[in-house]
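S.K.: Structures incoming, each one as structure tokens.
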Structure P
Amino acid sequence: MASKVAGYDVTVYGMPDASAAGFPVLQVSWGAKATTGAVESSWAHEHSAKMNPKLNPAVSNYVRSSATWPGAKAAVVATWTEDVPTATGTLATDVLALWVQTTSGTVALLLAVAPKGQLDGSTALNALRSLTIG
């Protein structure tokens, strides 16, 4: 599924082993003419998720740190737990986000999401880790 969000292209990949609830999943978004870099974008995300729990009470255990990624000018990784609404109720998920900024200024955000306790070794996380820049 692809869509457009404020200057970014967004594609969501349902992994072949996805459950009926649709997890694990990988979301990839990128902006060739991004107005903010990877560090700034990740800080804004952290601020909205962590600093304002009244707006997003479904997010907990948010941790963000700088990272190194081959070919990236800048990279940031964050992890958190999020309660996601599904057709049958709510599902607790673990999320790993990777923001990368290329030397040309393109910023990409990849989100690997899986049921809580199942992110490590998931097809979504393996797909995220396969990102190649260049």
Structure Q
Amino acid sequence: MTTTFTIANGDILINDATGRPHTVADNTKLSQDIKEVLSTEARRDNIGAGLEDVINGSASDTYRVRSSITRRVDAAINNMQSLQNRIQAIHRPSSEMIAAVTQLQVAPLEGSSTDYTFRVVIRTRSGVQITQAGVIT
């Protein structure tokens, strides 16, 4: 099992009673890792989804925007899974390893012509389903 600090709104979550950081492990850690990857700009090392670049103030072509969001989310998860398989597999339990993306939905946000929502469901090797969702403006 691996652990890391719990991140909430970009900050390390501190336990008020002890003054020490909260930690996460297993599928909760994987969920946090996925959230971090999806909220990171696209980088040269294939980490990050780069979702902030999708709309760029123009969302007039719904098909193009939905396709771009879908590709970027899928690629970010696949790149993370590849990294896990190449480097981290011997150090992580199955509850922290991505087995597959089982569902990926992207849609315009109701009532908005420029905002989109996405929802991705990922199955861990231990069989747990992790869901992440977001709004892209």
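Readers should treat all values here as calculations from the given coordinates under stated rules, not as data from a laboratory. Predicted, not measured: the structure shown is a model, and the values here were computed from it. Cβ atoms are built from the backbone, for glycine too; each structure is taken alone.
S.K.: If P(r) over Cα pairs in 10 Å bins from 0, in percent is computed to be 12, 38, 33, 15, 3, 0, which of P, Q is the source?
M.R.: Details: P: 13, 41, 38, 8, 0; Q: 12, 38, 33, 15, 3, 0.
The read-out comes from structure Q.
S.K.: Tell me which of P, Q gives 4.4 when you compute distance in nm of label points 7 Å out along Cα→Cβ at positions 88 and 104.
M.R.: On the way: P: 4.4; Q: 1.8.
Comparing all candidates, it corresponds to P.
S.K.: To which of P, Q does the computed value -8500 (helix-only ellipticity at 222 nm (-39500 (n - 2.57) for each DSSP H run of 4 or more, over all residues; to 500)) belong? The partial results should precede the final answer.
M.R.: Details: P: -4500; Q: -8500.
Label of the source structure: Q.
S.K.: Out of P, Q, which one gives 1.8 for distance in nm of label points 7 Å out along Cα→Cβ at positions 8 and 32 as computed from the coordinates? Let's see the in-between values first.
M.R.: Values: P: 1.8; Q: 1.2.
Value 1.8 for distance in nm of label points 7 Å out along Cα→Cβ at positions 8 and 32 corresponds to P out of P, Q.
S.K.: If you don't mind, another one. Just checking, which of P, Q has the largest value of relative contact order in percent (Cα under 8 Å, 6 or more apart)? Before the final figure, lay out each step's value.
M.R.: On the way: P: 24; Q: 20.
Top value of relative contact order in percent (Cα under 8 Å, 6 or more apart) goes to structure P.
S.K.: To test your reading of the models, identify which of P, Q gives 13.2 for mean count of other Cβ atoms within 10 Å over residues 64-71 when calculated. Intermediate results must be reported in sequence, preceding the final value.
M.R.: Numbers: P: 13.2; Q: 16.5.
The correct label is P.
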